[in-house]
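The structures come next, written out as structure tokens.
Values in this text are rule-based calculations from the coordinates and carry no lab data. Note that the structure is predicted; figures quoted are calculated from it, not measured. Cβ atoms are built from the backbone, for glycine too; each structure is taken alone.
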Structure P
Amino acid sequence: MTMPLFGTKSQLQEAFAALRNDLVHEDGPRISTMRNYRFAIVPYAPTDEFRLRAEVQKLTNDLVAHGWVVLSISLQKLVLDQVRAKGPEWLERVISMEKRVGDRERALQYLRDKLTPLVEGDDAVGGIAHDCAKLIREFSEKHPDKSERTLALIGRGGSLYPFFRSSALLKHLDGKTNQVPVVLLYPGERRASSGLSFMGMLDPDSDYRPRIYP
């Protein structure tokens, strides 16, 4: 069998190639069919985390070389900051109670009850959606002359398993990002046309408006 001379692109490479082409469109970023909804999702296999980071770095370097500014947001850092803000006593109580709950499912549900508001909270609750929106707005305001050449990449979502629903995050970000294109890097599996299974473990969530690449 004759092998292709230069090989073929992986699905992840195809996703980033398509994303780049839509970002640098001559009429401005086109990552969504809706003019006032600039959100997109790039799903990837959790085992491809380091390949993903390489693609992110290549895209970032390419865009910066063409006059863009790129903001990278770590969900892991944001949720750890949220936990630290609760103080050591809160954390110790949560850990102590989780240890006292004998049943694994009950213990996991207890942690969900405690951590989900930190992860999925909106402006009123002050969760990571609030933090993401604030970082994006501040970044955009620092570069007012780059309004059509600004990108926010949200990653490290795998560290929030199983407490994270990306649809909730994007819903709370809608209308709060100064129209900056936002791309969520999603560790999981695509199911059917619009379903996504977080880490390939949770039931597919089909509550998505953004474009899913490729």
Structure Q
Amino acid sequence: MRIGILGTGTLAEALGTGWVRAGHEVVVGGRSPGKAQALADRLGGATRALPPQEIAHGRDAVLLAVAWAGVEDTLRSAGAPDGTLDGTPLIDPTNAVEHGVGVLLTEPHGSAAQRVAALAPGAHVVKAFHLFPAQRWTQPREAGDTPVTVAVCGDDADALRVTGRLVRDVGGVPAVLGPLGRARQLEEAAGFVIGLAFAGFDPVSAVPSG
């Protein structure tokens, strides 16, 4: 597939690395052309750096891999409010939470994913990849390791299918929990995990295993 990545940080690199290894064509765009080019060079293969406004052109999916504070500027630089992402699966792994606390920064009855959808009219937004740190996708997997379950939600069946394939390509198992209206529930779960981790507790120990 042809994948666009908006962002040049650790998650962009981790998932981009996995997708390049899986044989996908990846292009990278960010606010800093130099950082975008450096990431494209590290990803290797046929990866290219492009201006953000060209990232969505002809792509099968776009990953929005930036911090929450940079989401609006990034989408505007990509022309999303003008419809450049219309019809494109837009994967949203953002966590709009207070650092070190995990409290959501979004409105009480909305979600970060729904805000992304409002900023990118026509895009098929899918919430995914928001719960695990970037290094989880670059760790060597041993035989017998249990695959990571990636909770996913979205409204478009084709976008969910594309996202599911990309989850599998980095060693995860997609679990579709429903429409984008459930994104806040997933984001609250991330806040719960983040809050426990920063408080010194293992979040895994707080979740029943069977």
>> One of P, Q was used to compute FRET efficiency 1/(1 + (r/R0)^6) of positions 34 and 106 (r between Cβ atoms, R0 = 35 Å, to 0.05), and the result was 0.65. Which label is that?
In response: Q
> Comparing relative contact order in percent (Cα under 8 Å, 6 or more apart) across P, Q, which is largest?
Replying inline: P
> Hey, helix-only ellipticity at 222 nm (-39500 (n - 2.57) for each DSSP H run of 4 or more, over all residues; to 500) derived from one of P, Q reads -9500; which structure?
Replying inline: Q
>> Given a value of 0.65 for FRET efficiency 1/(1 + (r/R0)^6) of positions 138 and 194 (r between Cβ atoms, R0 = 35 Å, to 0.05), calculated from one of P, Q, which structure does it belong to?
In response: P
>> If mean projected area of the Cα convex hull in nm² computes to 11.5, which of P, Q did it come from?
In response: Q
